[in-house]
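Chemist: Next up, some structures in structure tokens.
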Structure I
Amino acid sequence: MTPALSVRGLVKRYGAATALRGVDLEVGQGELVGLLGPNGAGKSTLTKVACGLVRPTAGEVRVLGHAPGTVAARAAIGYLAELFRFPGWSSADEVLALHQRLTGSDGGADERARLLEDVGLAEAAGVRVERMSKGMQQRLGLAQALVGQPRLLLLDEPTSALDPVGRRLVRALLARLRDAGVGVLLNSHLLTEVELVCDRVVIVNRGAVVREGRVDELAQARGVEVDTEAGTQVFADVVRDEVPALVARLVAEGRAVYGVRVHAAALEDVYVAAVEGATR
């Protein structure tokens, strides 16, 4: 199956400054990938190249097999920028109607109503943007990214202004989109949100990929405390799957085992280790 987004050897230079240094990345159809990294790591540049807003210096990018910026690629993408602005005098319904015209969507009023309901703004169709909270505006931004049923979503900090209820709503919406075969690249600093919803994560620093993999693999529990008759002993390199063999070995050695505690490694620990290691 053709990937929703394929990035190979992507390089982007701005004069003497290099924003991306040979990045490889793939988002499958029906896959939700988290893009992590500190400020200035190159995340937004990568997203803009995929949208066709920035031209790469070298490398290849394909959106469902199409070159960025082509009609076919633009038709496949839904994009929510981190710093977006809608006219304050426009209502939520008018904002979506404008984006339907821009994307060529023929969904009409039914599509607009469905999208507003999906993001929890069903009762706010007539509310003007200038009267909306930041969280409401962010939900509206997500709704406009979904106009025209895109097959690839590029989301830059889509939940940063939302309360816990709003974040849960967005997580449920992203899960439904993934089940419908939509590929999602989620750029976020909220590691807990990424850990809850993403299938894979890609960590970038200084324009290069420094770690990637499935969330459950990267955040695998590591390190075990075992209580024996001699006290508590720590086995720092043992992972969860190795615990039964460890306990069996201790018992075979004649040790009395009273308790076992597995240390859980959060995605935050993996992220910090990857970024700090790459910086050094």
Structure II
Amino acid sequence: MSIINNLTRIRQQNIRDCVQNSDSFSFFNLLTSDDLLDTVEGLLPEHREREYPPTETLSMFLAQAMNEDRSCQRVVNDMAIKRLNHGLPLISCATGGYCRARKRLPTDMISALVRHTGERVYDQLPQKWLWRGKRVCMVDGTTVNMPDTTENQAKYPQSGGQKEGLGFPLCRIVGITCLASGSILNAAYSKTKGKGSTEQTLIREICSTFNEGDLVLGDAFYSTYFFLAWLIENSIDGVFEQHGSRKQVVDFRMGQRLGAKDHILTYKKPKKPYWMSEEDYALAPSSINIREL
């Protein structure tokens, strides 16, 4: 037990060291490194040479998110001090310019960089970190509160269980994480109620992230007939809990028995869900074989 505790303390200290060294200059050097420069340059929006150009603003935003004190004032002060130390032109310590520059950062740019860095991290993993040579992709969803603005309330309504005006706007997020590296490979988000707001809808938006031969790991939300059929069609393995709509007591005497409490069962195509087009429903297989254990 003491060995595990020591390892935990070492890892925690490593994380603290990384956080302390993650200032805006460090992130700027990463974004302009050989690995990322071409990608960053290709994603930059049209901009004037302002006090806070996009690459520098993103560097400050990353440092702000990593710091214990996530205030805009702290990151602006830190940048002003570093510019002074490096003999660069001084900037104002007022936060207004930085906040406006951060608001101008395109969401698509940040999303593309997350996907790119996630893939780069995976590409550099030792082979022995993979499970039987497979990349294991974990999928899961969550909800987050958003700033209580009129715009957010209109686009991301609050929970129906709260009185009008007393709750925060809610956003649903579904993410794909690489198990070996812990890096985010992709994510999708939406409102939490209404058409197109389920985890199934969001995973369909980003399922192109999976590659042939991957192993997808998730909870019972994802073991639906049509998602399983899509995985099979694209030669992708999946391990999920049993979907809640099916009987929880499985009769292992049915289907092709492989061992004790282990068999292959044939699922028949269910009725067309409301979100699926007639054409896609017709193309879906009439049955699929699934291993249950």
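Chemist: With Rg/Rh (Cα atoms, Kirkwood Rh), for residues 37-76 alone derived from the coordinates and found to be 1.04, which of I, II does the value describe?
Modeler: Checking each candidate, the match is II.
Chemist: For FRET efficiency 1/(1 + (r/R0)^6) of positions 229 and 269 (r between Cβ atoms, R0 = 35 Å, to 0.05), find whichever of I, II sits highest and give me its label.
Modeler: Structure II gives the largest value of FRET efficiency 1/(1 + (r/R0)^6) of positions 229 and 269 (r between Cβ atoms, R0 = 35 Å, to 0.05) among I, II.
Chemist: One of I, II was used to compute mean projected area of the Cα convex hull in nm², and the result was 18.5. Which label is that?
Modeler: Computed on structure I.
Chemist: If you don't mind, there's one more thing I want to ask. When you work out distance in nm of label points 7 Å out along Cα→Cβ at positions 173 and 237 for each of the structures I, II, which one comes out largest?
Modeler: I
Chemist: On relative contact order in percent (Cα under 8 Å, 6 or more apart), which of the structures labelled I, II is highest?
Modeler: I
Chemist: Given a value of 11.1, 32 for Rg and Dmax of the Cα atoms in Å, for residues 45-100 alone, point me to the structure among I, II it was derived from.
Modeler: Derived from II, not from the others.
Coordinate-derived values only; no laboratory data. Here the structure is a predicted model, which is why all the values come from computation and not from measurement. Cβ atoms are built from the backbone, for glycine too; each structure is taken alone.
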